[in-house]
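Next up: some structures, all given as structure tokens.
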Structure 1
Amino acid sequence: MLRRIGSGEPEALFFSVYIWNSLYIQRLLSDLVKILPDTPIVLGGPQAGTLVQNLQSQVSRRCTVVHGEIEAVEKSLYHDLVGKKLQRKYNCGKTKTFKNPYRKDDFDGPLQNRQIYY
């Protein structure tokens with residue numbers, strides 16, 4: 001994954017950090033800041049704040065953290081990203097509630113006893 005990401009010329013990198021991938025992303029970030037030193041890194045998800053606290057300082061200084069659901073992030077994030085002036089932290093407002101796309105009988109088959117994200 002490091003090779004694939006590092007071989008391109010991304011304008012920015014966005015990662016969703018969860019408990020199940022936080023150690024992997026931590027290792028990935030320590031290398032990405034070396035091979036893509038000018039690429040902004042934005043972290044979101046429930047573990048983003050905790051991950052940044054656990055990063056080495058030279059890595060954490062390069063990261064922007066989005067607190068809350070990205071769908072309701074401050075619009076200034078996008079303006080700052082384009083202007084190459086990202087802040088260290090952005091907060092999100094309240095998102096609208098989406099209707100559940102599943103029916104009760106969807107969980108009678110392969111989705112039974114599963115956790116579903118939507």
Structure 2
Amino acid sequence: MARIAGVEIPNNKRVEIGLTYIFGIGRSKSKVLLEKVQVDINKKVKELSSDEVTRIRKYIETEEIVEGDLKKQVSQDIKRLMDINCYRGRRHQRGLPVRGQRTKTNARTRKGPRGSMIKKKK
């Protein structure tokens with residue numbers, strides 16, 4: 001298994017797919033990355049030479065923001081929105097959808113399970 005940015009990349013996957021296991025790298029970014037470091041997209045991770053792995057690792061360390069740094073940056077961005085008390089920040093604070101989705105129905109992922117509305121009479 002290749003270890004890049006603190007993440008174990010599975011051997012039996014293609015390199016293009018394997019790189020998506022790193023937080024902050026998706027399919028399109030992995031394609032661009034592999035073109036820049038001149039590695040074949042269709043190669044399996046176990047077929048990579050140590051030179052190719054080091055080129056990929058070096059490119060990610062210097063050019064991309066991934067894993068812990070990216071997670072920290074995202075949480076700081078959300079905290080900033082809450083601090084300036086903008087609409088999006090208030091939605092984050094209340095645990096409601098941030099990007100304009102409807103809340104009369106749906107939105108259960110963000111709002112949590114339904115509370116029971118029927119109370120027992122004493």
Computed -13500 for helix-only ellipticity at 222 nm (-39500 (n - 2.57) for each DSSP H run of 4 or more, over all residues; to 500) - originating structure among 1, 2: 2
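A value of 1.03 was derived for Cα Rg over 2.2 N^0.38 Å, for residues 12-75 alone; which structure in 1, 2 was it taken from? Numbers along the way, then the final one.
Working: 1: 1.03; 2: 1.09.
Value 1.03 for Cα Rg over 2.2 N^0.38 Å, for residues 12-75 alone corresponds to 1 out of 1, 2.
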Highest-scoring label, criterion being Kirkwood radius over Cα pairs in Å, among 1, 2: 2
Structures 1, 2, by distance in nm of label points 7 Å out along Cα→Cβ at positions 44 and 68: label with the highest value: 2
Winner on mean count of other Cβ atoms within 10 Å over residues 52-59 once structures 1, 2 are ranked, highest first: 2
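Values in this text are rule-based calculations from the coordinates and carry no lab data. Predicted model, so just to flag it, every value in this text is computed and none were measured. Cβ atoms are built from the backbone, for glycine too; each structure is taken alone.
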